[in-house]
1. Between I, II, which one scores greatest on relative contact order in percent (Cα under 8 Å, 6 or more apart)?
2. Can you say which of I, II returns 39, 27, 21 when semi-axes √(5λ) of the Cα gyration tensor in Å is computed?
3. Out of I, II, choose the structure whose coordinates give helix-only ellipticity at 222 nm (-39500 (n - 2.57) for each DSSP H run of 4 or more, over all residues; to 500) equal to -12000 when calculated.
4. Out of I, II, choose the structure whose coordinates give FRET efficiency 1/(1 + (r/R0)^6) of positions 43 and 299 (r between Cβ atoms, R0 = 41 Å, to 0.05) equal to 0.05 when calculated.
5. Here FRET efficiency 1/(1 + (r/R0)^6) of positions 235 and 379 (r between Cβ atoms, R0 = 25 Å, to 0.05) has been calculated and equals 0.00, so which of I, II was it run on?
6. Of structures I, II, which gives 0.15 when FRET efficiency 1/(1 + (r/R0)^6) of positions 259 and 315 (r between Cβ atoms, R0 = 35 Å, to 0.05) is computed from the coordinates?
7. Starting from the value 1.02: which structure in I, II was Rg/Rh (Cα atoms, Kirkwood Rh), for residues 115-290 alone calculated from?
8. Out of I, II, choose the structure whose coordinates give volume of the Cα convex hull per residue in Å³, for residues 27-122 alone equal to 112 when calculated.
Structure I
Amino acid sequence: MLYVVSAIASALAPSYEALVAARFLGGLAFTSLSLASMYIGEIAPAKQRGKLVSMNQIMIVVGLTFAYFSNYWLLGATEAGANWIVEFGVADNLWRWMLGMEIVPALVWCLLLFIIPESPRWLVSKGKLEEAKQALSKLMPAEQIEGEIQSIEASFNNSEVQEGGIKQKFKALLDPRVRLAMIVGLVFAIVQPSTGVNPILFYAPMVFEQTGIGTNAAFAQTIIIGLVSFVFTALAIVLVDKVGRRPLVNGGLIASILCLLLCVIAFNQASYTLDQQDVSKLAAAHSELNEGAMQSLVGQTFSDDKSFKAGVAEVIGLDNVRALESQFIQAAVTINSMLVLVGIVGFIAAFHISIGPIMWVVFSEIVPTSVRGVAIPMFALVCSTISYFMQKFFPWLLNAFGAADVFLSYMLSGIVGLVLLYRYLPETKNKSIEEVEKLVAEYKS
């Protein structure tokens, strides 16, 4: 319901403050992401858990792809001057329509949630055995229910943390038997957003504009990203329970590092030069620009986007640069745009076949049942907090450090993640939650 309220309030927001408040509600609703992976992990059979938890990620990808397509469609219809665009005044409130599109899937999801069963493991933890058996009857053959109930009960009986409060459960996170789960969970939660996937996904048009391809082409290429995300998440679903978690995570991180390296190389080799024709066209297209004042820029070559934007800002002012950044970069840049496209699309593919969906699979498996109610939301909070700051400061980082250094920082995060997860991530393929709990508890640092 928070998603529904957030979408409606965003589309109708009368002020900037109201829009921020509406998006904040959407952020609160986003906690469902960690609960979803935890819930699916608790109801799924061991041999299908990786596949089913990965569905959580593919639904995220479907949502992002839908957003890319709907935004591109709205943008194209507005530029084409479609009758309904004029009739409903869409052109003047395009962003409201883009945000309002969220209302439909939010309502559908809200209604569908009424038909799912409660988690049997949660019911057992509350002593509701009969209700747990009823829930399991919807999830497995009748002859397996009693054995599953006994296994879940044994897991809780062997745990020192059962009906304690939040404080006791947080204290239990320091237990040596939970140490491996905490290490792996925190590494995933930090590395996954630090590789830059969300800034690249959410600011994809801005990233592609740095290559000079123009705004419309940038929006078009974000559709490619959406399709690639979907295809490779689907591939992860097929492979995760066959190949295993470790091979996909390690291979995906290696591929991510190499693809980010391509972007670093491309932006390091780029140069930015405006000739007389470029300056004349820009001045003719934008009345606020003074062609005479811009003569000092003609023939001047800048080695990176950071120094180019700073140099242009000295001549036309910072506000004009912010408003016309895409047009100036498109006119001035010389870059191997194909290398950037291959690098970004390759990175998105590698991410969505590895740490994207598998992070949630691992979260749902590796945390002992007794503390997962605090541990998994904590991992999600760490991941979301880092992701927030990565997205919030991405435009500023592009201006302050340049695209090459930004992508280099993402690549270094991937290297750190590869080293740590290669060292600590256990293979949990085809193991029940209780078997994984025993594996984690027996870990010796």
Structure II
Amino acid sequence: MDFYNNLNAFISSVRQRFSSKEFCETYRNSENSFTRNRKLSFPAIFSFLLSCPNHTLASDLDTFMTLAFPHKAVSVSKQAFSASRRHISDAAFQEIFRFSRSLASMNSNPKLWHGHCVKAIDGTTFRLPNTPENRKEFLAQKNQNAEYAMAKSSVLFDLSHDIIEDAILSHCHESEKNQALTLLNHDISTPGSRKRSIILFDRGYPSRELLRELWHHNYLFLMRCSSSFLKKVNEAGEGDTIITYFYKKELFHLRVIKFLLPTGEMEVLITNIMEPYSVEEFKDLYHWRWGIEGKYRELKQQIKLENFSGKKPIMIRQDFYASLFMANLIAVFKSQSDCLILKSTQGRGLKYEYQTNRNFLTGLLVGNYQLFMKKEDWMLLKITQIINKAQKERSPIRPGRSIERSFRMPSKISLYPSNLRCTI
């Protein structure tokens, strides 16, 4: 019962935080905002956006106002809502998202690698409403026909606890290496990690400056790279080799691991982990990096992050951090549901292990305005009901599945044009 009480306390703490007068005064964009008693109060707007609505704005607002004012016929136009939300700084949503990092301590069964907490940094681009404001703020990618507003994001994802620790959203031409350096310079630590954290990187990141920062921040790392990254890396033979090199008058020791892929291509990994782990163990560790690709898939396809509820840059940032918060909330619900599934299936001789169907759980939580509107005693019952439903909707874990990558060019048209938003 401790998990349910702790999660209930967390949600209540979030609600109390954004409902407080101090929070409102800190994050409203002007001193005159939210000074009168109106239907669209600061807490009402915040709780609405934090639940990540992804239908048409008018239908979502109608549902929300019906729950907020059950005994009155109250309606709000989407124009009034859009005007009011602009008075809330996107930094408010960033603070609530960062507060959600504490959910890592509620994961009762973190996945560790030889006692190390494993993290990953990776970047992606997001399609934005193609407005002049967004093209000015976030810049654009061009082709022979037109230019399209895009943003680039990088996240530091805790693979062991399934929690997004930090994230950056900037213009689409920002370097992923610069974003990674910024993430490393933030003071982030994961509750419950027993040894130094290991950070995984794809092959777009190798640079001597980034490696130097990782060493200075006392991180362990495993990074995919090309043989041409350093001359000594290129000269290293197949298998496991330790090399040394100088950078800015400092001496660094680097372990180079080379092995052939089934395609015949030579894979190159570099790391500062000097413990006597085998090549196979490092191959397995690097495979963990696919967890961050799965997290981006969840954000884009399940939470529908790119289905922005507004078109202006401040609204883009509000939705971005609200979606990251929701992803962390979904993760902690899933961790408890998975524990219940494991207990119920142990010793039954089943062909596969099972886990919670994340699509189903996301459907229970996304757009659930009641999570941030009800009192603590009601919420405890609601949390229990959601987890009980989720652990009954299971998906088999089929190891070794793979699918060939598609190199088809993405569509030039937004997945979520404003005139074709879901109304179901």
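1. On the way: I: 28; II: 20.
Structure I gives the largest value of relative contact order in percent (Cα under 8 Å, 6 or more apart) among I, II.
2. Numbers: I: 46, 25, 18; II: 39, 27, 21.
Working through the options, I get structure II.
3. The value was obtained from structure II.
4. Numbers: I: 0.05; II: 0.95.
It traces back to I.
5. Details: I: 0.55; II: 0.00.
Source structure for this number: II.
6. Values: I: 0.45; II: 0.15.
Only structure II yields this read-out.
7. Details: I: 1.19; II: 1.02.
The structure behind it is II.
8. Source structure for this number: I.
Here, each number is a calculation from the coordinates, and none is a lab measurement. Predicted, not measured: the structure shown is a model, and the values here were computed from it. Cβ atoms are built from the backbone, for glycine too; each structure is taken alone.
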